[in-house]
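Multiple structures follow.
Read the figures in this text as sums done on the coordinates, not as results from a lab. Predicted model only: the values in this text are computed from it and were never measured. Cβ atoms are built from the backbone, for glycine too; each structure is taken alone.
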Structure 1
Amino acid sequence: MQKRFIGIGITALIILGSLSAQSVETIPLPDPQRTGGMPLFEALDKRQSIRTYSNRELSMQTLSNLLWAAYGINREDGRRTAPSARNVQEFDIYLIMADGWYVYEHNDHVLIRLGNEDLREYAGRQDFVPTAPLNLIFVADHARMAGFDPENREFYTAADVGYISQNVYLFCASEGLATVVRGLVDRDKLREVLELGSTQHVILGQTVGYPK
């Protein structure tokens, strides 16, 4: 277990190191509410893609619960709510909202604010994206997958992001929120505006908000 936590700490340092040139502010999230919610089969029955959103913002508690459900730590050994091949945990979740853009740091369950700009216009090509309250951008860091050959790296990255996205879908179904996962994103532009490193790759976006 000690070795596992050392590995997690190194990963956190790598993330923060890649952000060193950006303006960083740490924003604590409330503790996630890890009990309750809709029964699983009812959530599965209600799971759907929704593309119309109100402009109502999500509360910090809802953001906390959402991020933990998507990709938070759920065991003392640092493993998470979504599996990953060989437990490399290659994904980071970026958040694009009206008041700025952030990355979720799972070890301390905090948001790291990277900028105050409203980048929602770059989060996707559909009409609803720039006005929705939250767009999640799933970014894979291939530097954490050094032991994978290129074909397997692409395969497992595609599989792993699906688990995270489905966690978001089920959380939204349980909480009465709207969401849709999106592949239609300008990855080159997102790489530029999010100031990603050379080993970081935008895979998918997912919009979240209250249904209109």
Structure 2
Amino acid sequence: MILYGLPVSTYTAKVRLALCWRGIAFEEREPPGGYRSLAWQDVVPMGTIPAIDDQGFLLAESEAILEYLEERFSDRPLLPQGPQRRAQVRLLARMHDLHVEPKVRALFPLLRQPQERDQLPQLKAALLEKIAGLARTARPGPYLAGPEPTLADCGFAVTLPLAERVLNTLGSPLKLPGVFQPWLAALAADRIAQRALSSWSSATDAWLKAVQPQ
């Protein structure tokens, strides 16, 4: 298994975490020719990351990859038993991709453009609204959908810490709802998760330092 991506990429980290939680051996590589390059678009037409190569089968888009891994390695599931519990996990995963992560990404331009930071209160309020919706939907126990990690945790394990770091850098710290505290503690104690996210954490710290105006 080859995972194509970049250490700083949220969605690469999401897939890396799923692979590590499943115990799947893989090699991580940067996209041939570089992210968004024409050479990479010859491989992945949309030019996005991550992608995987499973013995010649190439697949892009993180959610498609996670669903593929669920079927390919059904003996190491990250979906619970029962249609309703599985649907709940998929709902949380979609909330990450469609609602919360885009609100975090909307903060990125403010890091490079201090003159735009008058938009921060509005952008932060929009993010907090989505996080509040997540808090009402998740059922931490201590992971977001129960006692064991699921696909629901893979994206949020990256994006919520990223939101905290970005807002700290912007001088407006984020306080997550109390319902997430047991989940954060579980992630901090999860050695597999910490190993899987270590390269993302280091790359993100370096990126946040690099994008600050001199």
Structure 3
Amino acid sequence: MPEERGLYPKMRALEQLIYVARLSGLDAGAALSSANLWIERFGLQERANDRVETLSLGNQQRVQLAVALVHNPDLLVLDEPFSGLDPVGVDLMSDVLKDEVAGGAAVIFSSHQLELVERICNDVAIINNGRLVASGTVDDLRSTGERLIRIEGSHGAVEGAAALRGVTVRAKAVGSVVVRLEDSLDGEQVLDAARAGGPVSHFSTERPSLADRFREAVAYEAE
């Protein structure tokens, strides 16, 4: 499934699914049955006979994924499958992909929506300028890389931690800061610097998000 619409805009949604199903080898009855199943699964019953070009971008994306699924493939290769979807559409798409994997299909997709990748993928590959720069399970990738510390407390405590030599501020808000530690530092030194500035109400290590790992891997590759 390409990111840009790979659909015939003048065809009606149901007609589009039947056509692709027949191209993929299904007979007329099986094609109609599978097309209706996916129209219902994606909540498109009321738009089944509308021309694709009249649908919203989100509904076009649903039709496009249904087209990729209508012939029951063993392998799905999808480019930015969540593009244009609202949160309800994202949840529906996520559930469909999980069900396909549970049914034995392999799903490979590319996406810049890393919070979704983190939520639904088993294995991840980070590619920068055509080169693989990091790969592994989501847990493995989040367990390696930057050492992050979160501190919450008074303004002085937050500023004291943020100003310590050897830390880089990753996120900062009123009363809290997340900092990255260089190898020469440990958490106790950061906590001491924060306490020197004022009361500390919370101190914890943070696991890097997949977005953090992406930034780190791409920055390392650029050095």
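Observations
- In this comparison of 1, 2, 3, the computed figure 11.3 for mean projected area of the Cα convex hull in nm² is attributed to 1.
- Source structure (of 1, 2, 3) for distance in nm of label points 7 Å out along Cα→Cβ at positions 26 and 154, computed value 0.7: 2
- Origin of the derived value 1.5 (distance in nm of label points 7 Å out along Cα→Cβ at positions 138 and 162; candidates 1, 2, 3): 2
- Origin of the value -17500, where helix-only ellipticity at 222 nm (-39500 (n - 2.57) for each DSSP H run of 4 or more, over all residues; to 500) was derived from one of 1, 2, 3: 2
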